[in-house]
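J.: Several structures are given next for inspection.
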Structure 1
């Protein structure tokens, strides 16, 4: 029997993650900027996947609505079988206990679906992307809400955008500061160093306070902590928190939702 192949598309505010899922494996995974996507770019990418195997279906998880028609039309044109779109209306494998389910981001639903399947409930999942989101699945197996904070790069770039003289910190510079060995200064002796210290201590402090408060909530004292997102490893490296990092967690959730609703 031939194994089915499904295209998973995760469209975020900064980048889009696309993968071919077959028997639980993520193949030919690609990540590229969400900004500037066109019919031509999307069409060429899908033809690339179609040239490798017959595509049996596809599922779109998007937080950028203006890109959805491009992807859906090109998926249908390239004979990708049934095309699903992640929303609260689908079977997610978890219940939803939330006043306005339509307001929940598709990526947050996918994260909750994957975290509950992989780690059980209750579970807290943090996604370190353009925004830092925390989503909670209760002990009863229901998505109950979460917390949204600025993502690491938004946190770092805000000062440069809103001031005349402060420099913009690059991602490599921030990564180097976050992973520096030995004792690091707490008082900066130049502007860039002061900003990097502010980022490192400020972001870690914000994240750890959020985790602390969540763990004090009734029903979450024994909740499993897990994380995903492009910046998770960088931020969590020196946090001291016992958090499992899975860079493919959102894709796992998207895949789970597809197979629950195919």
Structure 2
């Protein structure tokens, strides 16, 4: 059975997508590679296809560019598109990430094969902070659920909805759960807060692996290395901050991350990473 990496993009051209695409191709990943493109020029579509990716497209305009209009924010609607793609397909393992600010430094399937426990189905990636210590997430949680649930969950560790992996059937169902949970909330962008709420349930705790940054799966550099925030966050981090060595983002002990998320938050690292995968 094949493996899959899938992502969703709207309003990005090749100059934004190429680092994600090229890093996947450089990682040695051999499964299906899928990119849902909702608003995209035809030249970029061709480059994505030429790179070996399956494009799941929205409608085309008269010039052949992809167009999509929706009242649902793409952060939320992406999970519906990805779920729908999977309704007629089966995969062994699936990895999905944000697209604009992610690169794959290693083949993610090798990490999953070596580390996913037999009794586990899903892999979650920590942001190394608690909600109460991260201003954007803290406000997002409160605005999504109101004071009662906020008070119950504000001291929980944050896990990032932009990097998810696991067994195919579990990821497919997770996509629909996130989408359904985020619809009809008081604020439009609430995929992160609804995801973090649901993964505190007993079922998810039994089926999920809650990985820290130091596990070298995925780093969330917006909280752990952003130079504009690190002075504020450093005393509150639940683990050591990542480092940059030999052109790669690594843990405090020098283990290369499989996935580097939000690398663009660190200008010096961004320049080197984009030169490597551009």
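J.: Taking distance in nm of label points 7 Å out along Cα→Cβ at positions 45 and 205 from the coordinates of each of 1, 2, which one would give 4.7?
T.: Computing distance in nm of label points 7 Å out along Cα→Cβ at positions 45 and 205 on every structure in 1, 2 gives 4.7 only for 2.
J.: Using the calculated result 19.1 for Kirkwood radius over Cα pairs in Å, pick out the matching structure from 1, 2.
T.: This figure was derived from 2.
J.: Work out the source of 114 here, i.e. which of 1, 2 gives that when volume of the Cα convex hull per residue in Å³, for residues 13-148 alone is computed. List each step's numbers first, then the result.
T.: Details: 1: 114; 2: 169.
This figure was derived from 1.
J.: If Rg/Rh (Cα atoms, Kirkwood Rh), for residues 29-84 alone is computed to be 0.99, which of 1, 2 is the source?
T.: 2
J.: Can I ask one more? Figure out for me which of the structures 1, 2 the number 5.0 belongs to, where distance in nm of label points 7 Å out along Cα→Cβ at positions 141 and 173 was derived from the coordinates.
T.: 1
J.: Identify which of structures 1, 2 gives the largest calculated value of distance in nm of label points 7 Å out along Cα→Cβ at positions 61 and 101. Before the final figure, lay out each step's value.
T.: Numbers: 1: 1.7; 2: 2.8.
Going through 1, 2 one by one, distance in nm of label points 7 Å out along Cα→Cβ at positions 61 and 101 is largest in 2.
J.: Give the label, chosen from 1, 2, of the structure having the highest value of distance in nm of label points 7 Å out along Cα→Cβ at positions 93 and 165.
T.: Biggest value here belongs to 1.
J.: Of the structures labelled 1, 2, one was used to calculate FRET efficiency 1/(1 + (r/R0)^6) of positions 157 and 213 (r between Cβ atoms, R0 = 30 Å, to 0.05), giving 0.70. Name it.
T.: Answer for the origin of the read-out: 1.
J.: Out of 1, 2, choose the structure whose coordinates give mean count of other Cβ atoms within 10 Å over residues 69-76 equal to 17.8 when calculated.
T.: Working: 1: 17.8; 2: 13.9.
Considering all the candidates, the number was obtained from 1.
No lab work stands behind these numbers, since they all come straight from the coordinates. Since we're looking at a predicted model, the values are computed, not measured. Cβ atoms are built from the backbone, for glycine too; each structure is taken alone.
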